[in-house]
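Asker: Quick heads-up: structures coming right below.
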Structure 1
Amino acid sequence: MLEIVVPIPASPTMTRQKPQENLIAFGPLPAHVNALLQEGVACHRSDPARARALFRHAIEISPSSLPAYRCLFKLQNQQREFDDALAVALDGLAEAAHQARVSQDWRHWTPEDIGEDTLRTVPQRFLLSFLKALSFIELRRGNPEASRHIVARLQVLDPDDGVGHSVISALLDDDERAAD
C-alpha cells in the first residue's frame with residue numbers, strides 16, 4: 001500500500017521541536033502519530049495553525065487514532081472554531097462507535113454498550129468523552145437545547161459522572177438563570 005506523506009512546513013516563528021519533557025500519555029499509538037500529537041500539543045499556544053496541521057495530519061495517516069480527534073477539536077474549540085470543532089468531534093465519535101461496535105447514533109446507546117466504569121475499553125471511554133465534547137461545543141455554538149439533550153443522554157449512560165458531564169449541566173443551568 002502506498003503511503004502518502006504530506007510535509008508540514010516549519011513555522012517561521014517556531015522551529016520544529018522534539019518534546020522531551022511533559023509528554024502527554026495518549027495511550028497506545030503508532031510512534032509517528034504520537035510524535036505528531038506531542039509536537040502539536042507543544043506548539044498549540046504559540047502556533048495554533050501549525051498545531052492544527054499536525055493534528056489533521058495525524059488523523060489523515062491514522063484515522064483510528066482517537067486522541068488525534070480530541071486534540072484537534074479541543075484546539076478548534078479553544079480557537080472559537082465551533083463549527084469545525086463540531087465536525088471533528090462527530091468524526092471522532094463515529095470512529096469511536098465503530099471501534100466500540102455500537103450504533104453510530106448515540107441516541108440509541110445503552111449503558112450496556114458503554115460498559116461499567118472500571119471495565120470500559122478505550123473506545124468506550126472515548127464515546128463518553130466525545131459525547132461530552134459535543135455537548136460543550138453545542139453550548140458554545142449557542143445551541144443550549146442540543147447541549148441539554150446530549151447531557152440528558154450522558155446522565156443515563158454515565159450516572160456516576162465519570163466523564164464530568166455535570167460541569168456542562170451547571171453551565172446550562174447558569175445560562176438558564178441568566179436568561180430569566
Structure 2
Amino acid sequence: MRKLLIVIDMQNDFIDAALGTSQAVSIVEAVKEKIRSYPPEDVIATMDTHTDRYPETQEGKYLPVPHCIKGSKGWQIRPDIAALLKDARIYEKPAFGSIQLASDLKELSGKEEIRLELIGLCTDICVVCNALLFKAMMPEVPICVDASCCAGVTPGKHLAALETMRSCQIQIIGE
C-alpha cells in the first residue's frame with residue numbers, strides 16, 4: 001500500500017505572519033522531520049490561495065484578515081519547508097478544502113491502494129475540511145492525521161477538530 005503525505009498550508013501567513021500563532025511555529029521542526037520521512041514522490045502540499053478581492057468573499061466577511069494573497073510573502077510556503085517540497089505536487093486552493101486534490105486522490109485510489117497522512121495548518125479549518133472531504137470521497141481509504149504536526153487557531157479548537165475527525169473514523173496519531 002502506498003502511503004502519501006498531505007502537507008496542508010504551511011504558509012508564512014499561518015505560521016508567523018497575518019494569522020500565525022505560537023502553536024503553528026512550534027510544529028515547524030516536526031513537520032520538516034515528517035516530510036523527510038517520506039519519499040519526495042509521495043508528498044503532496046496545498047496552499048491557501050486568495051486574490052486581492054478576498055475581503056469581498058464569504059470567507060473574507062467572516063474572517064476579515066487578508067491572508068495568503070497570491071504572490072505575497074505571506075502566501076509563500078515557509079522557505080525551510082518549501083525547500084523540502086521542491087519535488088512535491090502543490091495544489092493551490094481558493095477554499096478550505098481542495099476538491100481537485102480530492103478528485104485526483106480518488107482517481108489514484110482506483111488504480112492502487114493508498115493510505116493518506118495529513119499534517120499542517122490549521123487543524124480546525126483546512127486540515128479537518130480536507131480530511132473529511134477525502135473520507136467522504138474515499139470511505140475505504142485509510143486516513144490519519146498526525147496531531148504533533150498540526151496546530152489549530154487555538155489549542156482548544158485543535159483538540160475539538162481532532163475529536164471531530166476521530167468520530168469520522170480518521171485515525172489520530174502523535175498525541
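Bear in mind these aren't lab numbers, they're just calculated from the coordinates by the rules spelled out. It should be emphasised that the depicted structure is a prediction, and the values quoted were computed from it without experimental measurement. Cβ atoms are built from the backbone, for glycine too; each structure is taken alone.
Asker: Out of 1, 2, which has the highest value for FRET efficiency 1/(1 + (r/R0)^6) of positions 124 and 148 (r between Cβ atoms, R0 = 25 Å, to 0.05)? Don't skip to the answer; put the middle values down first.
Answerer: Working: 1: 0.60; 2: 0.95.
Going through 1, 2 one by one, FRET efficiency 1/(1 + (r/R0)^6) of positions 124 and 148 (r between Cβ atoms, R0 = 25 Å, to 0.05) peaks for structure 2.
Asker: Continuing with the same structure: Figure out for me which of the structures 1, 2 the number -9500 belongs to, where helix-only ellipticity at 222 nm (-39500 (n - 2.57) for each DSSP H run of 4 or more, over all residues; to 500) was derived from the coordinates. Don't skip to the end; give the middle numbers.
Answerer: On the way: 1: -20000; 2: -9500.
Only one of 1, 2 returns -9500 for helix-only ellipticity at 222 nm (-39500 (n - 2.57) for each DSSP H run of 4 or more, over all residues; to 500), namely 2.
Asker: Hey, relative contact order in percent (Cα under 8 Å, 6 or more apart) derived from one of 1, 2 reads 13; which structure?
Answerer: Values: 1: 13; 2: 27.
Going through each structure in turn, the value belongs to 1.
Asker: For distance in nm of label points 7 Å out along Cα→Cβ at positions 100 and 164, which structure out of 1, 2 has the highest calculated value? All intermediate terms of the calculation are to be shown ahead of the outcome.
Answerer: On the way: 1: 1.8; 2: 2.4.
Max of distance in nm of label points 7 Å out along Cα→Cβ at positions 100 and 164: 2.
Asker: Ok, one more. From 1, 2, which structure was Rg/Rh (Cα atoms, Kirkwood Rh) = 1.00 calculated on?
Answerer: On the way: 1: 1.00; 2: 0.94.
It traces back to 1.
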